[in-house]
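Just so it is clear, none of the values below were taken in a lab; they were calculated from the coordinates. Every value quoted in this text rests on a predicted model; they were computed, and no experiment measured them. Cβ atoms are built from the backbone, for glycine too; each structure is taken alone.
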Structure P
Amino acid sequence: MTSKIRTLDWDDDALLLLDQRQLPLRTAWVRCATADDVASAIHGLVVRGAPAIGVAAGYGMVLAAFTDPSDAALEEAASRLKAARPTAVNLAWAVDRVLDVIRSEPPSDRAARALTEARHIEAEDAAACLRMAAFGADLLPGDEPVELMTHCNAGALATAGVGTALGVIREVAARGRLQRLWAPEARPVLQGARLTAWEAMQDGLPVTLMADTAAASVLRSGRVAAVFVGADRIAADGSVANKVGTYPLAVVASRHGVPFYVVAPVSTVDLDAPSGEAIPIEERDADEVRQIRGVAIAPPNVTVFNPAFDLTPPELVTAIVTDRGIARPPYGETLAALL
């Protein structure tokens, strides 16, 4: 099982990022030559998805070490990268991992050591995606074709591999069982419409796009065998921070008896956050709601609430699929055991 899509690439002395803001209308790449370039790209949604921004941030630390390998400069670069998007824990995890391994190196060796570690993070993420895909596909009983639903984009565009939630769906398709993938549009930035629908079509997956408000009716119809979503951070109790719109989807899935699965590597689990209330929820620019691709759809001065993520409580999550296995309630015990 593979994907035609790559979202990032290291090119000698720079990080190349597929510009996800331009999809699906055009394919363009952004060249990042400094850690600040990477931080800006992460904040500006050139690259998004918790695992992918973690990998990108790892390479951002490589660029920081190329620029100035001193302790003070590296700490400052690490802080800027971590601040780019505060909810996704993978970002800080990757930055700290690279920083930890190069601190003991002499300054002259730090860039090379950082590059080796960043490449390890990228390769590990790709391998983790394949393990999660198999674990998740095994959750679906029988061998008949199934219809599945996802939210936002948790595919190759969001990782260094085949994806988390969409990786599971790719594996179901590889086993000959995917009848239909339902993809809500994921307002306000439309990652479902722009990214998931495009990615699925690139890899030949049978995808049907719908407005977010149509998802409840589809779940009520009984057509959907399961919902698979990704995560940007998972608290110790199993609370899940994911793209805004995940929580209402989980509520409706529970109401209609549809299993709701979260798929994320263990690097997304934050045992230091005892519950969802400890997870910072990023609020983004109001124009993401007032406009679509620069075209106004609302009064220009209307007050806007624009959280990038919402919190799904653990009682609505059927299971959490990680690269080390599957956690089931009580998550306070099973997630800790996996880690």
Structure Q
Amino acid sequence: MDLNELVSTSGEWLRGSGPESDIVISSRIRLARNLAEFPFISRATQQDRTEIENTLRDRVLEVQESGELEYVNVNDLKVIDRQFLVERQLISREHAESEGARGVAIARNEQVSLMINEEDHLRIQVMHSGLDLQSAWEQIDQIDSLLAQKVNFAYHPKLGFLTACPTNVGTGLRVSVMLHLPALVITRQIDKVFRSLQKISLAVRGLYGEGSQAMGDFYQISNQITLGKKENDLVKQVGDIVPKLIEYERKARDFLVRESHENLHDKVARAYGILRTAQTISSEETMHLLSSVRMGVNLGLIEDLQIPLLNELFIHTQPAHLQKLRGVELDTADRNIERARYLRRHLNKSNGDEAN
């Protein structure tokens, strides 16, 4: 696969047309699987890793129900290309920073990716736009069933699927939803909501999953426990709580519009103005300001922008994307200048103006 072909596009999960997509960015289902004939990655030799990759690569590419898959040898990629795939949510940071034989099979529409030799021998991932967990589950279940006909997964009659991390033993299933919750942050209700989630064994993580910070008011909500649970129950657990989070965020937005309309409008307008005129801007500030603008668009405070464009800007202004779009490696200062130029060009174009 030529990663340069992905640079100027956005994955289907970012199209902003799924259910509840004003608040729910994406729904993701991930399965962890291991081959019964090999040790876990933490104890595998380089030869083991090579054999695992060779075995799974061929079997994975035979599963056409995943969509048109193309394989990327992660071990052969430059650092910037690995980071590009992380920003794209197609591989994990752990996968990018690891060593030895490893790869990923990616569907053309980016809904499906299958990581080989990450923490487990195989990580299957399906991502859909908006709140669409059931469809994502049905798709990944079909892929898993087809692969199980071709390889022998490590499985225990009582424990279920065996995984490198004990928290994944059982179903090996991780259900997660990425939410945009700026109003709960502004009204300082976000910590209270997260404490409530933790009490029912749901984890809260940042944009790039475990260990990452929440940037741009994006949060991933996922199950923490898989052992002793059925797959459908885990999907339902997360699926049942997300509508309540959506309701809380919408109530917070309504409160801001009703009780603090001028301040809210000013916050959104200032954010939009800075993004359209800045000469240099960091990734962190960009995410923060785009978050305000995205909320403003959804509340009707800005009428000349479309959500898919904003979703795209969140990704395209990340460091690796920015450098690949420019076609040259840039240091931090030059990235900040290029990021500001990129934002001016796209935001002013959408507003009918032209800017350098």
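Which of the displayed structures (P, Q) returns the greatest value of mean count of other Cβ atoms within 10 Å over residues 14-21 on calculation? The structure with the largest value is P. Name the one structure among P, Q that Cα Rg over 2.2 N^0.38 Å, for residues 206-261 alone of 1.49 was derived from. Derived from the structure labelled Q. With mean count of other Cβ atoms within 10 Å over residues 110-117 coming out at 25.2, pick the structure among P, Q it was computed from. The value was obtained from structure Q. Assign the value 14.4, calculated as mean count of other Cβ atoms within 10 Å over residues 6-13, to the correct structure from P, Q. It traces back to P. Consider the structures P, Q: one of them gives -14500 for helix-only ellipticity at 222 nm (-39500 (n - 2.57) for each DSSP H run of 4 or more, over all residues; to 500) as calculated from the coordinates. Say which. Only structure Q yields this read-out.
Starting from the value 20.8, 64: which structure in P, Q was Rg and Dmax of the Cα atoms in Å calculated from? For Rg and Dmax of the Cα atoms in Å, the value 20.8, 64 is produced by structure Q.
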